[in-house]
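Take a look at the structures listed below.
Each value in this text was obtained by applying a stated rule to the coordinates, not by laboratory testing. Keep in mind it's a predicted model, so treat the numbers as computed, not measured. Cβ atoms are built from the backbone, for glycine too; each structure is taken alone.
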Structure I
Amino acid sequence: MLEKATEEEIKRTKTEADKQEAADNKNSEGKREKLTAELNELKAKLDNLTSEHREEEADLRRVSVFDKFLKTT
């Protein structure tokens, strides 16, 4: 009788542990998906800011070259 009760308790504990693990995995997957989406959004913003910065830098270089040209003429 004691063996059977112990076996049942072991099975019950294992079932509960499996359920908890499944819930934890689902929760982790949701967090991972959220963070991946946020990372992709931030990468896109960085790419846009880098492009804007390069365009502004090119504009400043053109102005600088033009100013030097005007000073030499």
Structure II
Amino acid sequence: MWNKKIEEIKGANIKKNVRKFYKEAKEMSQEYQQQNIIYKGDKGKILTEAKDILLRWQQYFWFLLENELDTREK
């Protein structure tokens, strides 16, 4: 898909088709949108530091493991 778009943009540039060049380039740039992921602590506070996010993942993982063990024991 990307290769086809790139070739279309190159072709428009070579043929000096400015409108098509910018149209294709704009479409290609709009297809990619960065995903912003917000991590929250257990009390709902937004986490911004990498060490805090990793610690929260560790806590969450252990929480899941403990619940899995509890359900297996019942």
Subject >> Read-out helix-only ellipticity at 222 nm (-39500 (n - 2.57) for each DSSP H run of 4 or more, over all residues; to 500), computed value -23000, structure in I, II >> reply: II
Subject >> Answer label among I, II for the case where FRET efficiency 1/(1 + (r/R0)^6) of positions 5 and 29 (r between Cβ atoms, R0 = 30 Å, to 0.05), calculated from the coordinates, equals 0.25 >> reply: I
Original post:
One of I, II was used to calculate distance in nm of label points 7 Å out along Cα→Cβ at positions 21 and 37, giving 3.8; which?
Top reply: II
**OP:** State the single structure among I, II that was used to calculate P(r) over Cα pairs in 5 Å bins from 0, in percent, giving 3, 13, 8, 9, 7, 6, 8, 6, 6, 5, 5, 4, 4, 3, 3, 3, 2, 2, 1, 1, 0, 0.
**Re:** I
